[in-house]
1. Upon calculation of Cα extents along the principal axes in Å from the atomic coordinates, which of the structures I, II produces 143, 38, 37?
2. Have a look at I, II and say which one yields -13000 for helix-only ellipticity at 222 nm (-39500 (n - 2.57) for each DSSP H run of 4 or more, over all residues; to 500), as calculated.
3. -0.86, -0.96, -1.13, -1.31 is what came out when log10 I(q)/I(0) by the Debye sum over Cα atoms at q = 0.15, 0.16, 0.18, 0.21 Å⁻¹, for residues 220-355 alone was calculated for one structure; which of I, II is it?
Structure I
Amino acid sequence: METINRPVIQTGSSINLAFAIVVMASYLSIFSSFEPESIQVLIWLTLIGIAYLSVGVYGFSFVSRQPTNALIVSYFLAQMMLGGIIVYLSRGHGLTMLILLPLSGQSVLLLRNLWMYVPTILSAAVYAFAINTYAHNWQTALSNLPIYIAGVFFVMIFTQVAVGEEQARHEVNRLIGDLEAANTRLREFATQIEDLTIIKERNRLAREIHDGLGHYLTTIHMQIQASLAIIGKDPQTAQTMLEKAQMLSQEALQEVRRSVNTLRSSTEESLPLKNRIERLLEDGSITDLKTTLTIRGNYRELDSKKSVTLFRAAQEAFSNTRKHAAAKQFSILLDFMDSEFVNMTLNDDGVGAETIEGGFGLIGVQERLNLVNGTCEIFTSKGEGFTLHISIPG
């Protein structure tokens, strides 16, 4: 037997009141036309009516809160027995058929599918049996069934309509609650996305400043430092270095303007990768550092994002070499031999390092590589120079 886990219609005062009204209306009609054979019959009829009403109100409320199969069966059997006795004792006077009608409505609330018709059929059988018991005439008993069955189906249909409306109201309230909860989560997600976007943009700006403006300022500093070192011995060369530093300061200003324009627009025109690297090595060259660019295989241009990633990596490695490596040679190898990947190897013959400390520049390089599914490897040891190997799809 299938039971409802939770009554759809709340078993509150309205349902209890309806049950009580039907029972009392039936008893009023009985007492108005019935003359009992003895006072004992009247007392029994009254006591059983009180029991039937009490079980119908309090018993149904209890069963509806804990709708187990055993409780439901016990409830309907008890009520049918009490209702049948009432019909028998009233001897067909008044509207006795009203006594059993509420059980059909309650079966709709407690049972599902075809099971809800079982109490209805049993109540009709009990009603007919009670009439036959005092009348000793099945024809009389069966003649009253059509009216009783019509009333039963009216009660069941009306109850099912009420149940459907209550279910729809509960569903609407549930959907409203779900919608409010979803809107709350969306607002929380929107706030989180906004915060993450701000953090991501800050990191991107930090990389741009470090990789762009930081590179130019480092180069300018190295040019000025070199010119000051030789200005007494070779004024002409020092003058050339200072002029290059001045030119680089102008380019640094253009780099700042370019970065600002990048914030306003998603597109950026740039030179091919090899030309940008050549220009990087040329602008950053000083007297005691030899730079070389080697291209292996058939050169192919990459999309803007990957091209910028490789260029910023070369820019960072070149800047670190000039600042820390005390190197005499710096080389860049662009390898296009693999049709699916582009490999770039950056190498210097400087002092190297025993441990690799990930400064902001190298962190920025790794972050850019992660965005294009690239990888990098670092090879260095004390006195053996520094090598950065990068591979990206392309």
Structure II
Amino acid sequence: MTADLPRLIRVLLTALLEPGVGMAHELLAEHSPEEIAGRFRERGLPAALNRLAGNRLAGRDPLDLAAGILADTVSAGARVIIPGDEEWPSRLDDLAALGAGPGSHGPPLCLWARGPLNLRETLEESASIVGARDSTAYGDSMARELAFGLADRDWAVVSGGAFGIDTAAHRGALAADGPTVAILACGVDHVYPARNELLFAAIAERGLILSEWPPGALPLRHRFLIRNRLIAAATLGTVVVEAQIRSGARNTARHAVELDRQLMIVPGEATSPQSVGVHQLAREPGGARIVTRAAEIIEDLGRLGADLAEPLSAPDTALDRLDEVSSRILDAVPRRTAAMPAHIAAQAGVPLKAILKTLPTLHRAGLIEEADGRFRQTRAAIRPTPVDGRDMSRRGRMGR
């Protein structure tokens, strides 16, 4: 048992205190595991911790309690990871920057993990996707699409396992047969929400279920806000898909900014309550970036100059390939009533010889149709016209 003493002490402190509480970190910084074990037995701890220990231990040896939790961990098919372990994700150490004052929570003392993946390796290239529980069909679709695109490129998708955006993100990653991590506000043996039982089973089989609470811990309301800092800290950046003005997703976003992680948002409908919180993030300090594709997320979070997203562009059409004279001739061809080549030449101000040479080319391109020696435009020749009415095609930019 002596060899496992550092692990036992961290498990014990986590069982007695909410994760990341400054008092626990102070004890670990000032005393060895052996000294802390002795102080537990002699009730030589800070008064608040003595009270908690007395109520929970009820005369039991403190290390026996910790050993029992480790046994429960094994029974749940999970493992405990502590700082110094090969699996420990060093990004979580950044949580020390959030301070140790009242109400603040630093790095977790230990983590419970259930699933086949190596936690540290999985999180090396990862992004968090969070958002509203009462999400819209649009929000669910965007979360699934982004998560699928990330996981398809072997980026891990991290979320909280809740209904709505979280569920959509996990499912998108699983659909791509890629890595996903659910960070819970309860023990890894507890399915919450219960209707996500099949989803959690799939994540435990192919990804990771993670918590800083021991097996048996219930999903108490205050634990969700404590948990959110882990979702922000574990990855390179956080994407908020939908969020109301007061929401847990905005709490996660705030932690991401405090931890100097990249914050990204997916724009939504201007009048949708589920998008108000997202749009407000765009107006706040912190540099929230708008993303609509997985490639854009990877570009913002990936290797500088190496993970660039392909720029969006409209597909090249037959209209785009016309030279200026051909464009002028096409403009002169009527849309509704067919016209003879001589009439088209007069309208275009182009010699008839050029008309007779160009019309077959336009016909092969599908831009005009011919009947009995007369010609008219097809639907393919209609120029795209934006909302303000200006013609933005190549022909429109050149003028008629």
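Bear in mind these aren't lab numbers, they're just calculated from the coordinates by the rules spelled out. Since this is a predicted model, take the numbers as computed values, not measurements.
1. Derived from the structure labelled I.
2. Label of the originating structure: II.
3. Computing log10 I(q)/I(0) by the Debye sum over Cα atoms at q = 0.15, 0.16, 0.18, 0.21 Å⁻¹, for residues 220-355 alone on every structure in I, II gives -0.86, -0.96, -1.13, -1.31 only for I.
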